[in-house]
Structure 1
Amino acid sequence: MFAGTAYCTALNDRRQLEALDPALHQPPYANPPQAPVLYIKSGHCVVASGSTVSLPDPTDILAVGATIALQWTASGPTTARLALDLAVPHESFYRPAIGELTRDGLLPVGAAAPRPDALDTLEIVTEINGTAVHHWNLSYLVRGIDRLIADVTTFMSLLPGDMLLVGTAGDRPTAKRGDHVRVSAAGFAPVEAVISGSNMQAGHA
């Protein structure tokens, strides 16, 4: 059972940030981010691997952000798990896209495991309906794992049970109604979800 808050990192894909650089020098942004950009997914977003996730009205697709979630214990971020940061596709990063990011069930998570010593080159594979459609390597992160933890914890405290998602690829694939999504990476239990147009049938994480 998840009993904390999930803090998700935006704009931590080096390639995405480079592509957005001209826009980030224009209003309303004025400058590229100088610190981690975070948004929150609270407890109602988090469901167990294998859950059926409902498409929020009126969208017909969800962006599939495969990532690693670091989970805090009393000793710090000692465990980690695969996570599916699902969202209604949107363009702006200036204001929190609450309606697009924080609907029920939009954060399926896999089983927690001891955090490996080296995560910064982990390859994460996304499959939709049994076909690999995306590969995302954590070497693309602007802030690697240790730097992200250090930067975030300079201005906020994470409590036991909280999760910090390290970032997603800027070129995330999308899934539609009826699709089966599976994300895998070496050393972690996979995380899976089925996209549905009906009410969500979710298990607790």
Structure 2
Amino acid sequence: MIFTIAIDGPAAAGKGTVSRAVAEHFGFRHLDTGLLYRAVGARTLRGEDPLAAAEALSPEDLLDPGLRGQDVAAAASRVAVLPAVRAALVGFQRGFARSEGGAVLDGRDIGTVICPEAEAKLYVTASPEIRAERRFAELAARGVEVTRAEVLEDVLARDARDMGRAEAPLCAAEDAVLIDTSELSAADATRAAIAAIETRRTGRV
């Protein structure tokens, strides 16, 4: 059975949490496509050319615990605007998406560019202030010294880059189900996502 679930949205909206829970619920494989760009970004921080880093990317690169750092996130956002880098990573993502047994992919352009044929599409979002507060709490819990104002500034800057880039800008697919998590718990957001996907699966049958 091939069934692709595409989940897009801005940083810290909760799409990663929802995606992992959805994949577990349906027994599907999960790919956080943002890790691909973070891995490329991490390699560029070590002096590698972005395209060369993308072409040389290996599954082991995705296991680096340092990929969640703020510097890597910023580097990922910078390399993600490069058309050649995006093109180099498309094949891997599409192959994963159409593999047997079902797949959940979350990122910025899954439903619009990578998998426009996905059987179910979601767009998970939240207000910039809510997303910044979540990211601040996450960083503080890890002992990262940063202010709320700095985190909000970073969130807004990433939104501007992701939504304003010429190649595959962040936006909701026309047929995506919108889930605003600003006032939702993780459990409620997951329930809403599962309900939307079940509707698509039922309709497909």
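No value in this document is a laboratory result; all are computed from the given coordinates. Keep in mind that this is a model prediction, so the values were computed, not measured. Cβ atoms are built from the backbone, for glycine too; each structure is taken alone.
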Determine which structure produced the value 1.9 for distance in nm of label points 7 Å out along Cα→Cβ at positions 28 and 100, calculated from the coordinates; the candidates are 1, 2.
-> 2
Cα extents along the principal axes in Å, for residues 12-75 alone derived as 40, 22, 17 - corresponding label from 1, 2 = 2
For distance in nm of label points 7 Å out along Cα→Cβ at positions 20 and 156, find whichever of 1, 2 sits highest and give me its label.
-> 2
Suppose you compute distance in nm of label points 7 Å out along Cα→Cβ at positions 4 and 196 for every structure in 1, 2: which one lands on 2.9?
-> 1
Computed 0.75 for FRET efficiency 1/(1 + (r/R0)^6) of positions 36 and 188 (r between Cβ atoms, R0 = 35 Å, to 0.05) - originating structure among 1, 2 | 2
Value 21.1, calculated as mean count of other Cβ atoms within 10 Å over residues 116-123, assigned to which of 1, 2 = 2
Among the shown structures 1, 2, from which was the value -3000 of helix-only ellipticity at 222 nm (-39500 (n - 2.57) for each DSSP H run of 4 or more, over all residues; to 500) calculated?
-> 1
Out of 1, 2, which structure matches 0.40 when FRET efficiency 1/(1 + (r/R0)^6) of positions 132 and 148 (r between Cβ atoms, R0 = 25 Å, to 0.05) is calculated?
-> 1
